[in-house]
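Scrolling down, you'll hit the structures one after another.
Only the coordinates and a few stated rules stand behind these numbers; no lab work does. These figures come from a predicted structure and were not determined experimentally. Cβ atoms are built from the backbone, for glycine too; each structure is taken alone.
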Structure P
């Protein structure tokens, strides 16, 4: 597809790409795995690019994006990841921006205007944002030169990080006019690759496998039955390391506990996880990046998009649930090509933890049916449910559990029986308590903005605001200051009982044509297949931890790498150090 308002861009050459690489990114040339990947994108063909963690996947679409007319859309799963990438591109003089839920309506409108006027080359979005009708229509009108799908394994239900929102990207691509599409991932087995191609409907795609073997990495597994044993082993490995280290822990609580244990063991470490406020997270990341703290203890989100090439040691304090996840996280060591070490601290209890999460994530049939019936009872004729997700959880028996209820909702959503609309930024329920006479008498002078706000609510909802109405604060006139300006006004009004208000959570709506079904028409066999696939991935991860043979060969065979050899001479099994 040719973007609106642009003539077709002539095919670029590899020499032109090298010039852009040097000018904007400071590298003299592409690495060997990147060369066929960049050539595939420059040719205008759809492509599936599999490069190992640290292999420079982003450059394979960023450089071609700078060589063609029009806008490149990048689908990215994490707010932190797209923010880091855009900040890096800005420093290098590349016009890029992101759209996500952290932005107000004014910022979103400004960035869309820049895209419309050709002032952006790359625009990063989460798949949920791209699926929104307003965003999709605007981007289709602008015209998309290239669609890049990062972390493309999220598309596949056979992948290790399946996300239903990614599953819609094939339809979204079609609605965008079928632009050239490149899918990128560091971890995809042959069956996952096939699913990515099928779900995105890639046309005669060029598939580039950059080789999964990171020859500078040495793999070790250390048996550590208890948390105390793991702490001691981590401290021993970190003291021997000749450079920065990352310790991955499975939960926020574990991150805090392990970081404290390392500090007690005289290892300078900082903690990083999503439960910390943004200032503390940034402080921890900066301390690690600047070498003031040589060790960072983090959940698995840390490392995506972080440009720290000299990490010499990655320690997994607990076994991940999949070999894909382990290989991706361990691969954050040694991105500069120097020798580095990856250590898995293993105990039998690690598997039981993952079995619990798999059971909770795959709702039992009885839970799905119970949730379905609760939604049917509360739905009106159009399918709109009279309460949000939080209220649903509160209404159902506590014995069902919040996680299984969430899993049941995902099943209903994936079966097109229910839609769960994420809470919009600034979506609130407001009920007017004060009389018009009191409003006129008290909201005067410096309080005039509050009276204007109540008048705006009345214009939108009329008498309904007296019993309660839902408003999107982003839709109110800009003179009120958007959500950030309105919330303080609401808080003052509520404190003096002019109004009562609450933020609205995710909204629920059933397919009105299928609401009469007492048992939801769900493909139960497919659900069971997905559950068994997760168990198989867990089996593979445990197989890696317990193998008596070459660990590198085990990983390469799992990913279908044709260069797998029986022995590497560098892992603990081959070296005889286990």
Structure Q
């Protein structure tokens, strides 16, 4: 690939059509395929916007979820192919998209070097030949999709009959991708799902063709080496190859945060660096054996890439991670929320993000999934949540039902952010006659949940002016903590130039190094967890917290060695963090 960064998935609506905006420039990006209602409305909007025929796929149609996803992905593939061919047909003249393609590339890219050399040529036949060679070697950015394995609701007919395991939300989404025209990757996140992983085996595109090519690739988003190996072995035994391990910081990321047991990003990447080839050598015989059993030939080990994402903020950090840990790419997500030509953020939220500070971004219990969630205090969804509590009607109407997982009060699962669930739970709480302080703590925990199904889509509807009458337009957004240091609206050129070190958007901004920031987030997390269990700290929990602290201390020891040759500021910040950790008594 020409570029050395990708744009990860950003909520539901924020990157739902990002490939339409960046793929023609060779930049890969990821969209979520959780919400088929959002996807259908985006297909309608973009079809009409480009004068393409649009035929609605009704929710009541058989297999409508998968069909909607397939239809939208096919629209993206076709439209982007047209964009790319039109771009390649342009002249090499200043201001054209063709020149923009090459000028966005990093200086180290051979295509960029060839372009710079070609532009110095006099206008003659040789220059024309050179230009045609450059056109032939251009590549589109990959149109990748994300499936969060935990978002896998069972579905029922109007009569209440279970529609079967192949029609759960995650499996139907995978089918929608697998049956599309895309030649790209599915990013599997949120942990291992044997049912979902086994379903991959039913689609030919995930296996090599007669030339050894994988039409559809599998990328695992992981938080540590051990889980990566376990998941990869499970898939290799089925003849399924992991084309990329995408390591994400447990806490210094956007969206849902999957905290490790104190394992820090630096030591995690070090283990991948040391064992990467060893893992590939272990996986390949399993993979090859499974292919032989399926009568599929494979002449050589497929490529297996390694990338990292979460909290990277400067070109210096980016280059160090790439070079020291031998990475193939990095992921830059949250900062692109401030690039309107790339992502879908409504005007009000955009202005709030641009003016926000560190305290406006926080780790919350707002997700109905019961997973920590990076939240934004100024979002209109937060304001609406508080207003509903004050009016005596906490919770949200549950219209989409993607996150219905709780059966505490009902036979059929409901969502913990729903008005129905919160009413049940508050009545149960009131019956306990708890002391006021304890009651308020539990009440706040119950009512902290927000509707992500609507909130993470609203900004896209507002931006494109396609909100329906009486539709909730409150916005939820989930940037990572790194967002606090980016303080205005940027162009695509500015952000890409920042990533590659041609421009410094954070000049004179006081900001901790990516490793230090994550360490401090983990120390705060440990402190909060200790305070939460202080009254009832049993031996099991104490042992867990002791281990967590010890892992952080090991991480600090690793960073001390790493920072020996680093600027004095990093070593000083590390010392402050170490003293803070040592002050935590378990």
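Here are some notes:
- With semi-axes √(5λ) of the Cα gyration tensor in Å, for residues 142-341 alone derived as 35, 18, 16, matching label from P, Q: P
- Answer label among P, Q for the case where distance in nm of label points 7 Å out along Cα→Cβ at positions 254 and 462, calculated from the coordinates, equals 5.6: P
- Winner on FRET efficiency 1/(1 + (r/R0)^6) of positions 182 and 222 (r between Cβ atoms, R0 = 41 Å, to 0.05) once structures P, Q are ranked, highest first: Q
- Ranking P, Q by FRET efficiency 1/(1 + (r/R0)^6) of positions 174 and 406 (r between Cβ atoms, R0 = 30 Å, to 0.05), the structure that comes out highest: Q
- Mean count of other Cβ atoms within 10 Å over residues 206-213 from the coordinates reads 13.6; which among P, Q: Q
- Origin of the derived value 53 (percent of Cα pairs over 22 Å apart, for residues 334-517 alone; candidates P, Q): Q
- Parent structure of the calculated result 25.5, 78, given that Rg and Dmax of the Cα atoms in Å, for residues 150-469 alone is the read-out and P, Q the choices: P
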